[in-house]
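These are the structures in question, set out in turn.
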Structure 1
């Protein structure tokens with residue numbers, strides 16, 4: 001493992017987490033970020049119970065692609081399994097931003113994909129699919145994620161009753177996707193309200 005790369009990815013993660021918190025994409029509870037290392041079969045991921053505003057180089061975890069903790073003393077995110085699944089089935093992706101952004105999560109809680117109602121969302125995403133809950137209404141696991149995210153034209157999705165996932169080659173590009181999904185969900189909600197009042 002290259003120490004310089006690891007430190008660089010950690011600083012990128014801290015910057016990404018703080019931007020997501022500062023812009024209201026994620027409160028200081030919930031959500032998680034991960035990025036795959038080039039120099040090792042491992043990822044850096046935010047730990048459980050550490051808010052986005054509180055991430056630092058000492059509390060971020062390094063996890064092998066088979067789920068073993070390589071570095072760090074805290075508990076891994078409970079969503080670790082679906083992060084590892086995404087990296088397994090999509091070698092084109094290097095970063096995942098998972099947030100509970102309110103507008104997009106509202107669509108997810110309604111059990112509906114976010115419609116791409118703008119030129120921007122259509123050109124950048126084409127579609128924002130819904131990943132259903134696991135059986136019994138449980139949080140999404142590898143099987144549910146695999147069915148949707150394995151399609152190589154999916155770069156963002158909403159998880160039913162859960163939140164948003166932005167995918168990219170870097171943490172910044174994945175964050176940009178999560179931001180675009182939230183913006184699109186907000187616009188789609190306003191459009192739906194106005195369409196109802198016009199009738």
Structure 2
């Protein structure tokens with residue numbers, strides 16, 4: 001079977017600048033303050049993603065991933081000179097649950113090489129990434145020249161609750177696209193990440 005499903009999520013919630021007392025600072029898994037890490041709600045979302053994708057079946061909207069990719073947590077991005085641990089932290093609980101090692105050899109700015117590798121795979125692949133580069137680079141690299149209706153061209157900085165799902169029956173086949181809204185945490189929406197006019 002040569003079918004491929006690519007699931008794309010944004011990393012979970014991050015600290016605001018300046019620090020919002022309601023949501024608190026970024027924290028490592030050990031509880032140390034770190035501006036490059038998730039806030040408490042982000043860690044809650046990471047656990048919710050682990051439960052959702054960890055129980056998924058091949059026929060569900062949220063299949064259990066065979067491979068998981070996240071931006072390299074130790075490399076500074078050429079895109080904006082930042083170092084974010086958040087994409088890795090977001091999928092770490094899921095990978096522990098599934099007992100798989102995430103692929104973290106690509107960083108922000110390396111999306112074309114990452115997607116080239118992903119498109120050679122079969123099964124279900126989950127990608128955790130930075131939202132601006134999902135729209136700017138990951139989506140275009142997946143679909144290439146194919147016209148796919150309703151692809152988002154803008155990702156609101158306040159949205160952490162959407163799954164972008166791309167499916168193809170075999171290599172070279174056209175992609176089918178859906179946005180999914182599992183509504184895992186209070187306040188999560190069931191509205192699409194929009195196209196910008």
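So the values come out like this:
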| read-out | value |
| --- | --- |
| Origin of the derived value 0.55 (FRET efficiency 1/(1 + (r/R0)^6) of positions 9 and 137 (r between Cβ atoms, R0 = 35 Å, to 0.05); candidates 1, 2) | 1 |
| Ranking 1, 2 by relative contact order in percent (Cα under 8 Å, 6 or more apart), the structure that comes out highest | 2 |
| Parent structure of the calculated result -6000, given that helix-only ellipticity at 222 nm (-39500 (n - 2.57) for each DSSP H run of 4 or more, over all residues; to 500) is the read-out and 1, 2 the choices | 2 |
| Structure from which 0.75 was derived, FRET efficiency 1/(1 + (r/R0)^6) of positions 49 and 153 (r between Cβ atoms, R0 = 41 Å, to 0.05), options 1, 2 | 1 |
| Which entry (1, 2) yields the derived value 0.60 for FRET efficiency 1/(1 + (r/R0)^6) of positions 41 and 161 (r between Cβ atoms, R0 = 35 Å, to 0.05) | 1 |
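All of the numbers you see were taken from the coordinates with simple rules; none came from a lab. Keep in mind that what you see is a predicted model, and the values were worked out from it rather than measured. Cβ atoms are built from the backbone, for glycine too; each structure is taken alone.
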